[in-house]
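All of the numbers you see were taken from the coordinates with simple rules; none came from a lab. Just so we're clear, the structure is a prediction, and the values are computed from it rather than from any experiment.
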Structure 1
Amino acid sequence: MIAQFANLLSKNTFIERENLFKNADVVLYHPGHFPELNKQILNLYKKESFKKIMKPSVYNNHLKEEEYKFHKEKLVEFGIPDN
């Protein structure tokens, strides 16, 4: 039962892209305390030019500030519009 649950959880958490749409309107982005992921979202933005990035607004003890504020500033520095 536990193995079955873990398998189902994994399948639904780590979903492969199905490419049903040419371009996404919104991207859900939750980098946590891994700022190096900002480069990956920048590359994806340049490649696919989605309209909006949704970021979590939770306090991160590792970053010592809100994730939204921390990553928003980095993404704006990289040239992703603040919208």
Structure 2
Amino acid sequence: VRTGVTVILPHDRIAEEYLPAGYHILNGNGEVTGLTQIESMGVIGAPLCLTNTSSVGMVYDAIASRLPKDGLMPVVGETWD
């Protein structure tokens, strides 16, 4: 079993300075939390995280606990494992 997390942090102040964002669905398999926010607002205001299927919730909770309570939700995607 491979475990781990890849976190993409666009810049150090991402929670205060949102960046334009978009997405593309390649094959429709897998889940990504936070896509609705990107779709409706067109911005990202938290790190982008990739992890295995079993760790999506844990990674989401860990990142969300480090962000301002009134900020945007993290984007966490599952990888094929």
Structure 3
Amino acid sequence: MRTSIADRYILQEIFAPFMLGVGAFLVILVGDILYTLAEFIASRQVSAGTVVELLIYKLPAILVITFPVSTLVGIVLGLG
């Protein structure tokens, strides 16, 4: 099925704010996780590799929250 000109225009208008929202919310949520893990890192002398591994394991849960909110931000900023 071909996309119409209007569909392509709407996607083009929404894409940049969507990506901006994804980046912003990822920074905020990863920063929150790192802040939470800071006490764990300081008190137990955990290596940087372990912290990166924990962030990788938490990333799917972060993306589940980030994509719907970023879609809303993209639609509001792109079409609003």
**Study point:** Structure (1, 2, 3) behind the derived value -33000 of helix-only ellipticity at 222 nm (-39500 (n - 2.57) for each DSSP H run of 4 or more, over all residues; to 500)
**Key:** 3
Check your understanding: Upon calculation of relative contact order in percent (Cα under 8 Å, 6 or more apart) from the atomic coordinates, which of the structures 1, 2, 3 produces 39?
Key -> 2
Point to revise | Structure from which 15.2, 47 was derived, Rg and Dmax of the Cα atoms in Å, options 1, 2, 3 | key: 1
